[in-house]
Structure P
Amino acid sequence: MGGTSTSWSRPVDIKQLHCFTLVARYLNFSDAAKHLAVNQSTVSYQIAELERQLDMKLFHRDKQGVSLTASGTIFAQEVGRILEDLNEAINKAWMAKSGAAGTLAIGFLSSMERVLGDVVKRFPLTHPNISLSLTQPSMQGLNDGLRDGSLDVGVTFSFGLEPFEGLRQLRLCGENVAVVMPPDHPLATREHLCIADLRDVPMVTMSAPDSGSTGATWILERFLKRGFSPNVVRRTSSFETMLFLIESGLGVGFLTRQSALYYSNFKLLARDLEDEDLAVDLVLTWRGDNANPSLPLLLREFGIVP
């Protein structure tokens with residue numbers, strides 16, 4: 001015949017378990033009572049109630065003192081582990097409530113690692129229980145993530161943001177748009193350039209749905225303000241492919257000055273465009289009603305006190 005098994009369904013008070021572990025540790029009801037700052041009779045009552053509920057003896061009591069029964073020994077080991085797990089769970093819950101533990105989702109556009117670099121290195125050292133989840137979505141993905149809350153923070157250019165009520169942002173720095181070209185391009189000898197100098201010049205741009213398409217649209221609007229359209233000869237959905245095509249001489253392209261420096265592995269020359277309406281802001285953005293308790297800790301790294 002197979003062995004029998006039993007299960008327990010009667011509730012046990014956590015206070016009883018705590019009282020039991022102290023008596024099991026000291027093997028003395030009086031010492032356990034002193035530790036709990038209660039009367040010895042209270043400890044005796046709690047243990048008696050626990051033994052009654054469990055329907056087993058946990059302690060031997062005789063003239064020589066107190067000792068654990070076989071059942072009590074096993075119970076003490078298991079209860080000690082359970083209480084340790086419970087304390088750890090409570091500590092983790094409190095850390096999560098205070099924001100000291102959790103996850104922060106950060107979205108950023110290509111080349112903006114340079115802005116996040118110091119924070120990403122420093123933040124885990126001061127907040128080791130907060131995990132940073134870094135993603136590089138398209139501009140539309142970044143906007144959607146901020147709107148639906150799947151992103152806690154975005155780092156992007158201000159011209160690509162889709163405003164909505166409650167959206168907050170901090171200007172991190174200003175940048176100028178530069179035209180990038182191979183070093184042997186006819187315009188490479190010019191120290192000063194503006195959009196008017198680019199009439200009919202072959203260009204390579206990004207195409208939707210990549211993050212750069214927003215920038216391409218923004219640039220297009222500035223061409224149209226001057227009465228002509230850019231001479232786009234190639235479009236690509238890959239940022240690195242765009243730079244490769246420019247390097248290969250198919251046309252010029254557009255980057256911010258700092259982005260051009262970031263992609264130094266490509267042999268490209270950058271010249272700032274001096275048009276006043278080509279200045280852009282690099283911004284940190286987040287929802288003002290974001291309930292993630294870890295968010296204020298990250299914002300403080302950028303000098304923001306919510």
Structure Q
Amino acid sequence: MKSIEQLNAIQKIQDYIENHLNDEITLKTLSRVAGYSPSHTERLFKELTDQNLFDYIRLLRLTDAAKTMREKKSLKIIDVSLNYLFDSHEGFTRAFSKEFGVSPKKYQKNPIPVRYFIPYSVLSRHVLKLKEEVEYMKSKTVFVQVVERPKRKAIIKRGIQAKSYFPYCEEVGCDVWGILASIPDALYEPVGFWLPKHLIKPNTSEYVQGVEVNLDYNQAIPEGFDVIELDACHMMIFQGEPYDDVHFMQEIGIVQDHIKVFDPKLYGYDWDDKYPSFQLEPQGHRGYIEAKPVKKI
């Protein structure tokens with residue numbers, strides 16, 4: 001069982017890497033960030049992330065390079081490779097092709113869904129394993145607003161019988177999010193959906209992960225994914241206060257408990273079970289966000 005001190009040290013490394021992807025990163029620098037010896041830093045990082053330290057950096061750089069090329073099609077491949085600290089155009093092309101199954105040139109010309117590397121915060125990943133109890137105040141504000149969603153499609157990956165995130169990951173793995181994040185021209189960021197009964201196929205899960213796209217979306221669909229159509233609707237958005245990542249489970253509970261007792265009639269709406277509910281990726285800087293469909297009274 002790792003201590004809070006160790007988790008914070010590796011979290012500092014993750015944050016440093018994310019903020020310095022285009023800079024030279026050395027083990028010496030990262031060991032100073034963590035406050036441990038180089039050998040202990042490497043060993044602890046592998047234990048807590050299941051990734052070799054420099055494989056982790058390489059995967060983050062390749063994913064960030066893919067996102068950059070998807071958005072900036074005029075960039076030269078050689079400039080992208082140098083910007084992400086690869087020794088040569090050829091080396092970058094080999095690494096990119098091996099990781100994503102397509103060359104950088106082809107991907108830039110026609111961005112297909114690939115498996116982006118999505119790193120998970122060690123604090124979020126391991127907080128449930130800590131022995132010590134964290135005292136946390138639940139008297140916090142949950143903000144509520146109603147937004148309109150247009151008629152659209154959703155590209156989803158179904159599970160087997162999952163009704164929430166962790167069982168879903170056990171059924172299909174945790175790589176789905178990376179594929180969804182790579183889908184071009186998405187309307188919004190990937191989400192976890194709770195599907196209404198009429199959208200659940202036999203022997204598949206209520207909880208799925210997916211991303212919404214325009215109704216006329218006609219690009220490649222990742223293998224094993226489904227496409228569903230969603231009519232225009234109103235969504236009631238519940239957003240908690242910003243929080244420290246170590247408290248993400250408590251924050252999810254605060255918002256979900258608020259939803260259970262909330263009366264949408266206060267806003268002139270009622271719940272509408274014809275459409276999916278969804279949750280966004282928990283990110284402490286913005287607060288936990290969950291949404292439920294509503295209809296005007």
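FYI, it's all coordinate maths here, none of it is from the lab. This structure is a prediction, so every number in the text was calculated from the model and none was measured. Cβ atoms are built from the backbone, for glycine too; each structure is taken alone.
Looking at FRET efficiency 1/(1 + (r/R0)^6) of positions 69 and 181 (r between Cβ atoms, R0 = 25 Å, to 0.05) for structures P, Q, the greatest value goes to Q. Supply the structure label, taken from P, Q, corresponding to relative contact order in percent (Cα under 8 Å, 6 or more apart) with the calculated value 21. The read-out was computed on structure P.
Here the criterion is distance in nm of label points 7 Å out along Cα→Cβ at positions 13 and 93, and among P, Q the highest value is seen for Q.
Assign the value 1.09, calculated as Cα Rg over 2.2 N^0.38 Å, to the correct structure from P, Q. Computed on structure Q. Once distance in nm of label points 7 Å out along Cα→Cβ at positions 37 and 117 is evaluated on every structure in P, Q, the highest one turns out to be P.
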